[in-house]
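Quick heads-up: structures coming right below.
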Structure I
Amino acid sequence: MTRELLYVADPMCSWCWGFAPVIKSIVGHINGQAAITPIMGGLRPLTRTPMDDGMKSQIKHHWESVAERSGQPFDMSFFGREGFVYDTEPACRAVGVVRRLAPAKVLPFLEAIQRGFYKENRDVTDGNVLAQISEEMDIDGKTFRDHFNDIASAYETAGDFHSARQLGVTGYPTVITRHDDNYTLLTAGYQAFDSLIDALDVWLSDS
C-alpha cells in the first residue's frame, strides 16, 4: 500500500508563496505517514520578453491579493525593476536539482527560493543567486552549479512540466493525494490548512 502526496507548484507563483505555510502544516500533519513529492508545474517557463507596465500591473494585483488572503510578506519594490524577464524555468530547475541531491531539503529549498523572490527581492532567475540559496541550505554550491548547468537537469525539469500536464493540473498550487493507483484532488488553488485537515485525515486512515 503506497501513499504519496503530489505538490504541484512553481517557485515564482505568488499563490504558491501564499500556500507555503499551508504545505508546511500539511507536512507536519502527515508526520511521515506518506511521501511528499514536489512537482514543478512551470508557470512561465522560458519566457524571453521583459515585463512591460501592463504585466507589472497584473502581477502586482495578484501579489496584493495573495498578501491580503494569506498574510505572506511581499517586497513591492520588485516592480521598480527594469527589463526583468519573468522566466520561471531556472527556479523550477533548481528545485529539481535539490530534489535529486538532497531530497529531505527540497521543500525548505523551495520555500527559500520563494522567500528570496517575494520577500527579499532577489533575482531567482539567476543561476548564481540560486546557487547562493543552495549554499545557505548547506548544499555544496559547486555541486549544485554542476547539476544545474547539466542538460540532464533541463530535461528533468521539462519532465516535471509534462507530468503536471498529465495530471491535469492547470494552476498552482495543486495538491493531489495518491493511494496506490487512486488519485484524488485535495486542492486546486490556495486554501487555508484548516479546510484541508478532514480530507487529509480521511486519506491517511483509508485502508
Structure II
Amino acid sequence: MGNLIRPLVLIHGLWNSPLIFNRFLSRLDQPPSMVLAPFLPHSFGRKNIRSLAINLDEQIVARFGSDTPIDLLGFSMGGLIARVWLQEMFGYQRTIRFFSVASPHKGTLTAQLVPYHLFPGIAEMKIGSTFLRSLNSFPNYLYEVRCRSYFSYWDLMVFPGFRSILPIGPSVSVPVFTHKSLIKNFKAINLIANDVLGRSNI
C-alpha cells in the first residue's frame, strides 16, 4: 500500500487502548519501527488531559528522540492530548501532519453533566470548559502543522458531530454511524489510511 514518510504516533482516547488501532495498523502494514501507539492510562477519565500529554511526550522522546520529525493521529480524546502536546509542549516544532479523528475540539454535550472533581479528564471535554477555552484561545501553533479533521454527523459521543472539527485545516465528513466506526469501519480506515500514506494533498 505504500510506506510512511516519517514515524507516525497514534493516540487513543478515553475508555480504549492502543488496541483500537489494530485494524487501522493492519491496513497501513508498516514496520514497527515506524509506528508508536503508546498506552496512556486515563483511569476512566480521572486523569486530566494535560497529565496524559506529559506521558505522551515521555514516550515519544523515549522512542524517537527529541527532534525526529513525526506525524500524529489522535482518536477521540487522543486528539485533545495531541493538541496539548502540540500547542503547550512545543510538539508543533517537530510535527509535520496532525490527523484528528472524532476529537471534541469544541466540546461535546455528552460530557456536560460530568463533575470535574470526580472525572476531570471527561469534564475537560464539556462545551465551554476552561480547558477547551484555553486550548482554543491560541491555536496559532497549529498553523505550523498540516492539519485535517475527520468527523461523523451521527457521532453520539462527540455530539453534535461537527464539534470535532479543528479550528484550522480541511475537514472530512465520514459516512459512518458510531464513534468507534471512525477508526474501525473499513471505509473510514481506507479513507484515513490513504491520507496518512500521502494519497491526498495534506
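Derivation of every value follows stated rules applied to the coordinates shown; laboratory data play no part. Being a predicted model, the structure only gives us computed values, none of them experimental. Cβ atoms are built from the backbone, for glycine too; each structure is taken alone.
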For Kirkwood radius over Cα pairs in Å, for residues 100-147 alone, structure among I, II ranking highest is II
One of I, II was used to calculate distance in nm of label points 7 Å out along Cα→Cβ at positions 4 and 36, yielding 1.6; that structure is I
If distance in nm of label points 7 Å out along Cα→Cβ at positions 92 and 140 is calculated for I, II, the one returning 2.9 is structure I
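In terms of Kirkwood radius over Cα pairs in Å, which of structures I, II is highest? Before the final figure, lay out each step's value.
On the way: I: 17.5; II: 16.5.
Result for Kirkwood radius over Cα pairs in Å over I, II: largest is I.
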helix-only ellipticity at 222 nm (-39500 (n - 2.57) for each DSSP H run of 4 or more, over all residues; to 500) gets -8500 when computed on, of labels I, II, structure II
Ranked by relative contact order in percent (Cα under 8 Å, 6 or more apart), the structure on top of I, II with the greatest value is I
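Between structures I, II, where is distance in nm of label points 7 Å out along Cα→Cβ at positions 20 and 180 highest?
On the way: I: 3.9; II: 1.0.
Going through I, II one by one, distance in nm of label points 7 Å out along Cα→Cβ at positions 20 and 180 peaks for structure I.
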